[in-house]
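Bear in mind that the values in this text are calculations on the coordinates, not laboratory data. What you see is a predicted model, and the numbers here were worked out from it, not measured in a lab. Cβ atoms are built from the backbone, for glycine too; each structure is taken alone.
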Structure P
Amino acid sequence: MSPKPLEPLAKKLLRAVVVLELLGVFGAYGLFHMMNSSRDFRSTMNRRFPSILEVYYQSNEWAGVYGVREGDRDAWSDKHD
């Protein structure tokens, strides 16, 4: 029995979806790592993409890590004074 004509296309599309998902996961991890390790980067994110920074703060709070948001606000308010 010969393979169906759409089968190779379906395999290519499935591979593309898997690769895109992996890129998304690694990209999200890289962004989280950069935000987790640098207050200056979080400040940049606050200016450019505040909604992404809010997700970072919420994920930390859900994980039981408190005080990051308050520490950032204190540090940033000291810079502006």
Structure Q
Amino acid sequence: MLKIRFKRSGRKKQPFYKIVIMDVRTKRDGKVLEELGFYNPMDKTFHINRERTILRLANGAQPTEVVKNLLRKSSGF
């Protein structure tokens, strides 16, 4: 099963997350199938590729709760 979730990057105490498609069994910072966007909690900014996200959701990828809330706030997914 595929999940849309965060992959952490950035420095210590300055997190930066990439929104990615990964297999459920993969570690948080493991191998990525596709990168969809990013989220910076320090600036509260994020960007996401809408077309690819909609396509992946239609094909059965499940977002995590945090990503689901972020998508809802963004522009009505």
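Comparing FRET efficiency 1/(1 + (r/R0)^6) of positions 19 and 59 (r between Cβ atoms, R0 = 30 Å, to 0.05) across P, Q, which structure shows the greatest value?
Largest one: structure Q.
For which of the structures P, Q does the calculation of Rg/Rh (Cα atoms, Kirkwood Rh) return 0.94?
Only one of P, Q returns 0.94 for Rg/Rh (Cα atoms, Kirkwood Rh), namely Q.
Looking at structures P, Q, which one was distance in nm of label points 7 Å out along Cα→Cβ at positions 27 and 67 calculated from, given that it came out as 3.4?
Matching structure: P.
Looking at structures P, Q, which one was helix-only ellipticity at 222 nm (-39500 (n - 2.57) for each DSSP H run of 4 or more, over all residues; to 500) calculated from, given that it came out as -7500?
The read-out comes from structure Q.
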